[in-house]
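Some structures are shown below for you to check.
Every number here is computed from the coordinates shown, using simple stated rules; none is lab data. Remember, it's a predicted structure, so these values are computed and weren't measured experimentally. Cβ atoms are built from the backbone, for glycine too; each structure is taken alone.
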Structure I
Amino acid sequence: MQISKFMTPEIIFGDQAISQIGESLNRLGATRVFLVSDPGVVQAGWVEKVIHYLQEGRLTYHLWTSVTPNPKDYEIHAGVEAYRANECNAIVGVGGGSVIDAAKAIALLGTNEGSILQYEGVDKITRPLPPMVMIPTTAGSGSEVSQFSIIADTERKVKMTIISKSLIPDIAIIDPQTLMTKDSRLTANTGIDALSHAIESYISLAANPLTQVLSLQAMRLISENLRPSVASQYNPEAKQAMAMASLQAGIAFSNAILGAVHAMSHQLGGLLDIPHGEVNAILLPYVLEFNYIAAPEKYKNIAEALGENISGLSLHDASRRTLKAVKELARDLDIPESLSGLGLKEEHIDQLSQNAVLDVCMATNPRDMTVKDVKALFYRAL
């Protein structure tokens with residue numbers, strides 16, 4: 001067996017878990033908190049709740065909400081200036097994957113010199129980061145437990161993947177009630193994003209027994225609960241299950257890395273500034289079809305985790321049920337079948353494909369992919 005490392009933050013999970021933010025920061029020695037969020041999360045009321053518990057914990061704070069979807073390099077640099085100007089010594093992110101990725105990148109530059117562009121790749125961070133506590137408000141990104149931060153390089157128009165154990169937050173607070181302020185479209189897109197994390201981490205070349213258990217359980221929960229979670233904004237059982245699925249998939253991919261779905265979607269997000277979860281949702285069936293020959297035994301297990309009856313079927317027939325299950329779920333959730341509606345044009349594909357094969361996530365894809373292979377998948381998804 002290959003040597004594996006397995007890391008997670010401290011995890012606080014459950015309804016009203018958000019009330020633990022003040023006590024958590026006090027344990028980490030925080031005194032002045034840099035609170036990162038976005039206008040939508042503020043409007044939903046979650047930032048106000050966090051501030052209440054910060055004040056209850058006798059913590060001062062500076063609120064910074066200048067984050068957009070697919071956080072940009074210049075936003076990170078502006079955030080670092082604000083972090084330093086306000087003499088903060090801890091960072092809290094409250095929001096979806098974009099907010100949490102931005103919070104982690106600001107923490108990185110809070111103690112490390114230079115531009116965020118210098119840290120693209122694996123293990124470029126040399127100095128410890130300030131204490132970080134993350135509170136996700138979507139069930140999808142898994143960034144609150146991962147060693148990833150994805151930041152857009154606006155000059156090259158690509159999304160940079162920054163990977164380091166230093167980016168794993170100290171504490172992740174997952175409160176399923178935050179999911180009740182998401183609309184059905186965001187619930188669907190982030191849920192399929194979590195599914196892509198679970199599946200890609202399971203078939204990843206870096207998967208190990210610890211990650212695979214979490215990947216499969218996340219798939220089971222998503223298969224059983226994503227449809228009812230999309231159907232009803234206020235279904236507490238479905239929200240709690242999806243929060244747990246996202247958490248499990250996040251821990252799995254943080255330790256096993258991902259694959260071609262994310263290598264390709266990062267490029268689209270960088271070029272066209274479109275929602276990451278929606279891109280993953282569209283790409284997943286196409287990439288699954290391509291990767292099939294590399295892991296039919298694993299596809300059989302995925303099919304079973306997704307609720308398919310594979311009793312008595314051959315390995316070929318059982319494993320192909322994975323493709324059926326994913327396509328049916330996407331169809332039930334009204335996920336678009338093509339990227340053209342998101343702005344992808346034929347003239348983009350050459351550059352996107354060349355960038356995708358260089359993405360860090362491509363290294364753990366189970367089937368080798370050339371630029372030509374990636375181009376073919378982009379054309380199929382167009």
Structure II
Amino acid sequence: MSRLKSLCILSAVNISFLIVLYGAYCTYRSLILYNHIKSPARGLIGQVYRADPALGFAPIPGSQGAHVLPPRPDIPIQYDKAGFRVPHDYAIPDAHKRPRPLVLALGCSYTYGDACKAEDAFVWRVAQLLNGSSINAGGCGYALSHMVLLARDLIPRYRPDYVLIQYSPWLIQRGRSCFAPSFFGRVTNPFFTATVSGMAVHPPVFMPVVFNLPVDRYKKSPKTFSDFASFLVRVGLPLHAYEDFMMLAYHVNKRIGRIPMPARDTSAIIKNAYGEILQIAHDAGAQALIVVLGDGIAPLPIPEEIKALGIPVVDAYAELMSRLTEPTTEYYGRAYVHWNDSDPPEVIDAHPNPPAHQIIADSIVAAIQSRQKK
């Protein structure tokens with residue numbers, strides 16, 4: 001046997017071994033994911049999101065699903081045909097015919113109202129208190145970079161009367177990351193990059209695939225070997241193979257400079273991003289308000305860059321804290337997060353609960369009415 005032929009055979013054996021080894025690794029990871037989605041864990045049911053080249057992921061217009069918060073009942077998710085969250089079975093024939101005043105809100109899951117019904121989120125309640133309607137453009141896992149992109153699109157298109165702009169420290173942190181928080185799978189973010197002229201929003205480094213896979217069909221199917229084999233072929237292997245390849249390409253492109261480094265100057269990000277949203281709102285004739293939201297009891301100072309914008313700042317976080325008997329984690333939890341009905345009760349989600357959203361809404365409306373009297 002020639003030396004060349006021997007080398008070819010040895011290479012084929014090694015490649016085959018590596019393929020088998022990688023397949024086993026993907027199978028192991030798929031089994032972990034399979035067991036996770038079979039367990040009664042916090043998550044989503046229903047295909048309500050899709051990959052988006054600008055935002056990384058976005059709601060599917062007209063879709064329905066639910067937030068799963070075991071052991072509590074599922075929380076309905078419904079998006080109208082314009083792609084905005086609305087109460088279950090609620091629909092508006094034409095998004096441009098929403099009653100005035102129109103309130104548009106930008107933010108993350110705190111604005112969206114995660115773990116709450118749509119009608120319990122502060123955005124909806126503000127609109128009801130003003131006898132108007134709302135566009136809730138908050139998104140679970142969204143960053144300040146998402147908010148800038150949505151402001152560029154939605155404010156000129158719908159010309160709202162009020163624009164509620166969430167400020168929370170984690171919005172800036174997420175805007176400096178290429179990846180969004182997710183229950184599983186790699187979900188990509190638009191992210192801020194520094195430029196000669198200021199700040200730019202770079203598109204997601206690749207399109208996430210997790211939203212295209214039939215994960216839902218396996219959440220309630222019988223847990224059997226054949227069910228796992230089907231999951232492995234239709235979900236596990238496609239997910240891990242695609243994401244591993246895309247992550248390899250991401251690291252290579254980052255190393256050779258084809259993907260720019262995320263911006264690190266927090267002050268510049270706040271100044272440019274919030275300043276741009278404010279300018280877009282001003283050009284559309286809308287009144288903008290910054291809504292300060294925090295998590296827990298740690299002090300949340302308002303950045304000087306926010307104060308310098310010269311627009312109303314609704315410190316809803318301070319208002320929530322001021323109503324506590326004691327400013328402790330225990331009292332905050334008792335008042336403002338989601339609990340189950342067990343004995344003793346346990347926290348099932350740390351997002352603001354309906355009473356907290358009502359206080360936030362009241363604070364916003366009070367600021368609007370106070371400004372109207374001036």
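Between structures I, II, where is mean count of other Cβ atoms within 10 Å over residues 117-124 highest? Before the final figure, lay out the partial values.
Details: I: 15.4; II: 23.8.
With respect to mean count of other Cβ atoms within 10 Å over residues 117-124, the highest-scoring structure among I, II is II.
I, II: which one has percent of Cα pairs over 41 Å apart, as calculated, at 8?
Working: I: 8; II: 19.
Clearly, the read-out refers to I.
One of I, II was used to compute mean count of other Cβ atoms within 10 Å over residues 173-180, and the result was 23.4. Which label is that?
Working: I: 23.4; II: 19.5.
Comparing all candidates, it corresponds to I.
For mean count of other Cβ atoms within 10 Å over residues 189-196, which of I, II scores largest?
Greatest value across I, II: structure I.
If you work out FRET efficiency 1/(1 + (r/R0)^6) of positions 37 and 269 (r between Cβ atoms, R0 = 30 Å, to 0.05) for I, II, which one comes out largest?
On the way: I: 0.90; II: 0.25.
Max of FRET efficiency 1/(1 + (r/R0)^6) of positions 37 and 269 (r between Cβ atoms, R0 = 30 Å, to 0.05): I.
Quick one: helix-only ellipticity at 222 nm (-39500 (n - 2.57) for each DSSP H run of 4 or more, over all residues; to 500) came out at -16000 when computed from one of I, II, so which one is it?
I
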